[in-house]
Every structure is written in C-alpha cells, then in structure tokens.
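So, here's a batch of structures to check.
Laboratory data are not the source of any read-out in this text; all were calculated from the coordinates shown. Since we're looking at a predicted model, the values are computed, not measured. Cβ atoms are built from the backbone, for glycine too; each structure is taken alone.
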Structure I
Amino acid sequence: MVGMTYVAISSDTPDRVLGYYTIANTSIPRTRMPEDVLRGLPKYGDLPAILLGRFAVDADFQKRGIGHILMSHAISTSVAVSQLSAARYIFTESYDSTTGWYEKYSFRQIPGGEEPNRNKMYLDLKVVMKAREVAGKTLFTISA
C-alpha cells in the first residue's frame with residue numbers, strides 16, 4: 001500500500017524529526033464495524049476509509065503538543081481527502097498503551113482485534129465535519 005508521510009521538523013534544527021504520520025487509502029470490511037455506525041450507509045462489502053499509520057513522536061518531544069499538532073493535521077488532511085475519495089472513516093491500529101490517547105480524539109475501538117496488545121480503531125469523518133459545521137469554523141488548525 002502506498003501512503004503519504006508528513007513530517008514535523010524542528011525550526012532550530014531542520015534535520016531533527018520531531019514526529020511523523022502516514023496516511024493512505026484503505027477500506028474497512030463492513031462486517032468489522034459496529035452495527036450502530038452502519039445505519040444509513042450503502043450495503044457495500046467494504047467501506048472506504050483513510051488509514052492513519054506510522055504515527056510517532058520523538059521521545060524527547062513527547063508531551064509538548066507535537067502529537068496534537070500532527071493529529072490535527074492528519075484529521076484536517078483526511079477531511080480534505082474524503083471530499084475527493086468519499087472515505088467515511090479514518091482507520092488506525094493502536095498499541096494498548098496509546099489507545100486512550102486516540103480516544104481523546106474520538107477514535108472508537110473496533111471489537112475483535114486479532115493481534116494481542118493492538119487495537120483497531122476508527123474515527124467517523126462525518127462526525128468531524130458535522131462538528132466543524134456546528135462550530136462554524138475549522139476545529140483543527142496548525143499554528144506556528
């Protein structure tokens with residue numbers, strides 16, 4: 001699968017990577033999704049989605065907001081891509097230790113993961129777009 005990787009670098013030291021993430025097109029089998037999110041969706045076997053993978057922040061820069069900036073960028077980019085590709089969800093896989101962090105951004109777990117210590121999760125982009133609409137502005141921005 002081919003993806004696009006976004007990298008945050010230090011303005012002081014341009015060769016220092018602070019964090020990064022990769023997004024790519026993917027799909028989620030309909031049978032893997034909770035019933036409550038399937039109402040009103042077409043009966044396709046697979047649902048279009050955006051894969052959020054390889055999300056990481058350098059250990060020296062954790063708990064400084066870099067993860068939030070990267071996640072905000074990832075969500076904004078995914079919303080823009082979804083307007084072109086009809087992707088409905090962002091899909092990711094988290095380690096048990098990071099699941100709570102993803103939940104702060106409204107990712108929900110998909111029951112029945114196959115791998116121990118890893119959780120498949122999704123974020124409904126329709127909910128993100130509705131929240132933007134209600135707020136009347138962009139919810140996720142990147143500031144310098």
Structure II
Amino acid sequence: MNIQTIIHQAQLRLTPSRQAILTYIKQTEKPVSIEEIKLYLQKNHYIFDDVTIYRTIHSFVQKDIVKQIDFHEGKFRYEIANLPHHHHIVCTGCGSIQDIEHCLKETAEQSIEKNTGYVISSHSLEFFGLCRKCKSKK
C-alpha cells in the first residue's frame with residue numbers, strides 16, 4: 001500500500017512531513033529512532049522542526065500506522081505496525097537490530113493464560129546479546 005493511501009485511510013491530512021517520515025519508516029528494515037528520522041530528513045533536505053516530527057510520530061502511533069518499541073536504551077524506536085508478527089534481537093555491543101520471525105506465541109500464551117487466568121491481547125518479547133561481529137572482538 002502506498003504512503004498516500006495509508007495516510008488517507010487513517011483519516012489524516014496528507015502533509016509533507018507525514019509523507020517524508022512515513023516513507024523513511026516504511027523503507028527501513030529495522031525499527032528507527034527519532035534521531036535516525038531526523039538524520040534522514042536532514043540528509044534529504046527536509047526542514048521540519050522537532051515538534052512537527054514528534055507530533056507526526058505520535059499521530060502515527062495513535063492511528064496504528066507505526067508501532068512504538070522500547071529496547072530499554074533510553075529512547076523509543078518505530079516500525080510499520082502492520083508487519084507480520086515478529087520479535088527483535090538487539091546487539092548490546094554495536095546496537096544492530098534483527099527481526100526474529102519465530103514466535104512461541106501459541107504455546108507460551110496458552111500456558112500463561114491457563115496459569116494466571118488472564119486473557120492475553122498482545123505481547124512483546126525482545127532478545128539482547130552480542131552479534132557475531134561483536135562476539136568475535138571479545
């Protein structure tokens with residue numbers, strides 16, 4: 001689905017900032033931070049103030065266009081919300097991020113629901129460690 005359609009279906013006004021920011025998030029293959037979004041915008045000669053960037057991201061999260069992810073690094077990262085269900089593995093050395101397609105969702109959620117009485121609506125599971133490159137440096 002193209003950027004204009006996504007923004008239109010979310011009942012948001014099509015603005016240059018929304019188009020530029022969503023284009024970048026959609027084309028990246030990993031969750032991106034606000035800082036990375038700002039760098040992309042600067043490199044591509046877009047001039048938006050910080051308030052516009054934060055409001056745009058906030059509206060995308062509220063409209064479920066992007067998903068906010070917390071890797072416990074003191075900042076949030078963002079990725080397209082309608083990607084197939086997946087998790088991430090983050091290198092604690094260099095900060096690289098990879099998607100993990102495998103999920104223990106069915107068995108883990110069923111067991112947790114049975115043991116706690118909760119009805120689980122969603123979950124987040126992230127892994128942290130050293131990538132091959134950083135591991136070989138140690």
Structure III
Amino acid sequence: MATGRHLVLWDGECGFCGRCVDWAARRDADGLFEFAPYQEVPAPPMTPELLRLCPRAVQLIRSDGSRLAAGRAVLFVTERVGWPRLSRFLCRAPMIWAVEFGYAIVAANRRTFSRLLFRSDAESKDKRRLD
C-alpha cells in the first residue's frame with residue numbers, strides 16, 4: 001500500500017461498489033487515493049476490526065491514519081475528486097443524516113442496485129446481438 005495517499009477499502013465482489021470506485025478513480029487526477037478491494041489487502045493495514053467492518057460499508061483510511069466509513073467516506077472522496085461544494089454541504093447536519101440513511105439502504109441492497117443500474121458486459125453483449 002502506498003504511503004501518503006488515502007486508502008479506500010471496498011468490496012471487490014460487489015459490482016455496484018466496483019462501478020463507484022471506477023468512477024472515483026477516473027476523477028482522481030492528483031492521485032490522492034489508493035482503491036483496494038478489502039479481500040486483497042494484507043495485514044497491516046488490514047486489521048481484524050476493519051475486516052469485520054468492510055463487508056458492511058466502504059472504509060477509508062486517511063493519510064494521517066484516521067478513518068471514515070460509509071457516507072462520510074464517500075463524501076470525503078467526492079469532495080476531493082470534483083464535487084467540493086456539494087460534498088461539504090452534504091456533510092452538515094441534517095444532510096449528513098440523510099446521506100448516511102441513503103448509504104445504509106444502498107449498502108443493504110447493493111447487489112440489487114447493481115443488477116438494476118449496471119448491466120454486466122455479457123448481458124449488454126447479448127442484448128446487442130438480439131437487437
């Protein structure tokens with residue numbers, strides 16, 4: 001793991017998570033982040049506590065060692081990859097409560113959201129053949 005960068009731990013088995021990470025990585029022009037599926041992260045930085053938390057929500061380890069999770073982690077990333085005003089606005093109460101609530105809904109149903117929002121390459125190819 002690279003030092004001096006923020007480490008984003010995400011579920012490498014989740015298509016929705018993968019799409020979100022791809023989006024953020026494309027916009028990370030300054031190379032502020034390292035994105036890693038938590039299933040592939042060695043110890044350290046992986047800890048038993050992080051291993052318990054990672055399946056439930058994205059985890060972010062800032063370059064100073066502090067951690068953020070779920071909606072706050074997403075807002076930290078989006079603030080730095082191009083949406084600073086919106087992200088800072090959403091970090092304030094009561095907006096952050098809505099962000100965390102929305103994150104919890106998506107996280108609990110991410111495989112469903114992935115199937116509904118993002119077709120796999122194979123499904124897209126099959127559809128093109130039928131058209």
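Looking across I, II, III, the calculation of distance in nm of label points 7 Å out along Cα→Cβ at positions 84 and 108 that yields 2.9 traces back to I. Quick one: helix-only ellipticity at 222 nm (-39500 (n - 2.57) for each DSSP H run of 4 or more, over all residues; to 500) came out at -15500 when computed from one of I, II, III, so which one is it? Of the structures listed, the value fits III.
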